[in-house]
Structure formats: C-alpha cells, structure tokens
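Asker: Have a look at these structures, which come just after this line.
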Structure 1
Amino acid sequence: MEPVARKIFRGVLLLEVVGVVGAYGLFHKMNGSQDFRCTMKRRFPSILEVYYKSNEWAGIYGIREQDAETWAAKGN
C-alpha cells in the first residue's frame, strides 16, 4: 500500500507545483501588459479582480484606475 500512497503524493505535489508556476506566469503576464489585462477583463473578469486585489494587498495602488482611464479613452 505504501507505493500507491507515494505515487498519489507525488501526483498531488506535481499538480500543486504546476498550479503555482501557472499562477505566477499568469500574474507576470498581466503585470507586464495592459492589453493582456484588457483581454482578461473581457474573458475572465474574476481573475482580473484577483490580480487587482493582490496588488492592493501588497500596497501597490492605482493600476485599476489607470486601466479604467486608458480603456475608457480607447472605448474598450
């Protein structure tokens, strides 16, 4: 029974690592591209809200407002 538990543990650990790397990659892409944030606003607004909140919790303010101003000027 021990080898089965070990395989399950490795699988769960691998999934967690893939999830963390994916979340970091998504955050990095959103952090570097206002156009990508606009795409996220249209397709996955809840994920964009998490991005804004995480920055605000870290003490970084103004990204949401800057995006809203830019998108309003462009008509997005």
Structure 2
Amino acid sequence: MSAPLMKEREACWEARDTFWKCLDENMEDTSKCEKFRCSFESLCPQQWVKYFNRRREYLRYKAKLEGGEFLPSENPQKS
C-alpha cells in the first residue's frame, strides 16, 4: 500500500469526522449513519479505519473514566 496523497488524507479525515459527528448526534445509532460510514470506509485505507475505530472507543472510555462513570470494584475477583 502506498501512502495516500494529501487530498486523499484530508478526504479521509473529513469523512471520519462526519461519521463520528453523526454517531454523537444519534447516540451511537449506526443505522442512522450508514451513508457516512460507507463514505468513511471507502475514502480511508482499511488499516486507518481499524485504527480510527479503536481510537474512538479508547477516547470514549477515557472520557468515562475521567468523568467518574467507572469506579473500581469493592471486591476484585482473582482468576
């Protein structure tokens, strides 16, 4: 795979941002954002799509941790 050109990268990032904005506005309802997801996946290299999806999940998890939504268990179970 060759590196995307600058215009291709910008189109990918714009498609990603549009898709993520749609997800945010529709409470993660992917059915309402299908056309944006298709655009995102067609304009970005597959490796980038995978990375961006993982990054989004990480950022959402991090925000929940920082917001105090996750608390450590009182009785941690050891396996």
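Asker: Identify the structure, out of 1, 2, from whose coordinates helix-only ellipticity at 222 nm (-39500 (n - 2.57) for each DSSP H run of 4 or more, over all residues; to 500) was calculated to give -21500.
Answerer: Derived from the structure labelled 2.
Asker: Further, regarding this structure: Please state which of the structures 1, 2 yields 0.75 when FRET efficiency 1/(1 + (r/R0)^6) of positions 24 and 64 (r between Cβ atoms, R0 = 25 Å, to 0.05) is computed from it.
Answerer: Structure 1 accounts for this read-out.
Asker: Tell me which of 1, 2 gives 4.1 when you compute distance in nm of label points 7 Å out along Cα→Cβ at positions 8 and 48.
Answerer: Clearly, the read-out refers to 1.
Quick note: the coordinates plus some simple rules give every number you see, no bench work behind them. A quick note: this is a predicted structure, and the numbers were derived from the prediction, not measured. Cβ atoms are built from the backbone, for glycine too; each structure is taken alone.
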